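Bear in mind these aren't lab numbers, they're just calculated from the coordinates by the rules spelled out. The structure presented is a predicted model; accordingly, all values stated were derived computationally and were not measured. Cβ atoms are built from the backbone, for glycine too; each structure is taken alone.
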Structure 1
């Protein structure tokens, strides 16, 4: 049975940043990459809002840069997944998908979140070529163009308002005849002349060509009538699901499924276990904020070990 000072579960911006800081603090971190090595940015095209890249960087390349930096400081990066954790007592016991058991003095959970999608084949086809789940990340690419947002909650309303500041027109595709968002967000949407709400509509198909998305075919849920809207950007804003199945029953979670952390920290409900990135982020979901909490988690893990004379 292997013993480690700091185990990192996940390999997105949070996981790799935690690894960089933990390795530089001589914690000899072990990082398991998980199901999607590099996280959500590996399915993103251009990333232009991550500091230090004035010309922008493709998502997979950015994650490779972070990975190489973690390796430079001798992080032990391993393929595969952690399939079981026991946080009932410290040191913590975890099991990898190859059956290997590890005893860890501290654990940083950076398993991220998965965007909820409509489930359309065309959605997959044009993902990264006009289809996105993050207006803050990708909205800039559609400046002065017409776009669509799917959803009727706060997230969809926020995305629509953000896009309205950049785009010529924003269609909101809403299945019902009301918005589920807060009253304030509803008013912002309904009073914005650039936003047109298409009530009682669902998306049948996203259409495009070799250059990417150029429209969407919608169906009226009551009449069955179809209509086509001409858009170059299609934003799905129906929520994210945090990847917390591994720690359910082990750590305290929000109603949304995100890991609860103490305000201003990455400390979870179990001392010595820290959470970083989208797995604990209910609000921002940006690569840079994930990286920031990864830094915080590593520093807090190092201080925790020092306080317990385990460094």
Structure 2
């Protein structure tokens, strides 16, 4: 059993610095947790206490950090008692946090055209990855972000003035935070939001990749996080366009640190299929290694 995560996860008493509400019972929570903030990587998560009276923690992906100031942010949507309680937290409240947990994305410098696909509450790891790529200018990253949601986005969508090759000019809804970083973005939804691609986000990505020259495809890699059907479609895109892909899986967790194995999923390895824990062996896995049963069971 891999124990490389031992000594890398910290238990902190975090302070709530801010909490912002968005339509659809979505919240962005900022925590002062300096040990976690300085070590977090795109794709890692925290196992957070929602309230002192609720013993079970909730795994939440990290969307942004400021290591110098010691804060990190998570996005969550209220589902169940625990996250309902978390939504009532106020600045100054204290919450126990375990983190950062998990193996994050492993960007390949040989494939600088990074296609980042996020669905629903799967957007945060890609926002984190995009911001890291934007600050690593010397490494030559060329990320592009595609987000999908069937409820209002947890930000106020903007309208991009820059056209994207292969995408109808009327599809111009974007994430202003990404655009401010110099990263092109587009949004997709079946909910009829203005400027959004009227379909699944992976359909939008497929149109963009389909318009790309083969030489450019040789520089592409896909990174995705979201619900299982979206990840299945993202894995299919990677396969159909013959590009590598990495999937950040979402799974129910109890302990969050590899002890209970309640989040184990079937993953292909060099030695054949094996059960791997999403929390500490993942949550990011090679798209080719994720067993199809994970998607068909969803």
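Computed over structures 1, 2, mean count of other Cβ atoms within 10 Å over residues 19-26 reaches its largest value in 1. In this comparison of 1, 2, the computed figure 16 for relative contact order in percent (Cα under 8 Å, 6 or more apart) is attributed to 2.
Using the calculated result 19.8 for mean count of other Cβ atoms within 10 Å over residues 163-170, pick out the matching structure from 1, 2. Derived from the structure labelled 1.
Quick check on the output: 3.6 is distance in nm of label points 7 Å out along Cα→Cβ at positions 147 and 259, derived from one of 1, 2. Which one produced it? Label of the source structure: 2. Here P(r) over Cα pairs in 10 Å bins from 0, in percent, for residues 35-130 alone was derived from just one of the structures 1, 2, and that gives 15, 45, 31, 7, 2; the source is 2. Sorting 1, 2 by distance in nm of label points 7 Å out along Cα→Cβ at positions 27 and 67 from high to low puts 2 first, with the largest value. When distance in nm of label points 7 Å out along Cα→Cβ at positions 59 and 227 is calculated for each of 1, 2, the greatest value falls to 1.
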